[in-house]
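Listed next: structures, encoded as structure tokens.
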Structure 1
Amino acid sequence: MAAQIDPKKCTMCGGLIQPLCVEICPDTAVRVQDSRVVVTEFLCEDCNECGVVCPDKAISVKVDTVTF
């Protein structure tokens, strides 16, 4: 299961072009689409880098799937 983003919590930190989660993702699985952050499930490796860097705590990865 890929990282899940709660759109109600996400404030697009860093702006619409490059929020922190987009910047940190080693697999380019996180991107901005239609002015919101989305995760491409088949690219996401469940590393939780995006969840760690998110100041809004808007990103979660199931603990049993974290790969680090």
Structure 2
Amino acid sequence: MKDKTLLKVGVVGTVVAAVCCVTPILVILVVGVGLSSIVGYLDFVLFPALAIFAAITVYALYRQSQRAR
């Protein structure tokens, strides 16, 4: 995967996961659809997703810095 594409995926994924973790946007959407029983389990998915996307971002930045040398 290209470095810029990898960086875009990492940044967008990190921002989306962070917004869903911090604000109740995802909770409102899930309850609105009628799946309120899974609201308690959202943190089990969102926090690892946030960590994975942040790691992708750091890796993409590392690859860009290595190629710049």
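A short reminder: the numbers here are calculations on the coordinates, not readings from a lab. If you're wondering where the values come from, they're calculated on a predicted model, not measured in any experiment. Cβ atoms are built from the backbone, for glycine too; each structure is taken alone.
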One of 1, 2 was used to compute distance in nm of label points 7 Å out along Cα→Cβ at positions 13 and 37, and the answer was 0.7. Which one was it?
1
The value -27500 for helix-only ellipticity at 222 nm (-39500 (n - 2.57) for each DSSP H run of 4 or more, over all residues; to 500), derived from one of 1, 2, belongs to structure 2
Calculated from one of 1, 2, distance in nm of label points 7 Å out along Cα→Cβ at positions 5 and 29 reads 2.4, and the structure in question is 2
Taking relative contact order in percent (Cα under 8 Å, 6 or more apart) for each of 1, 2, the highest value is that of structure 2
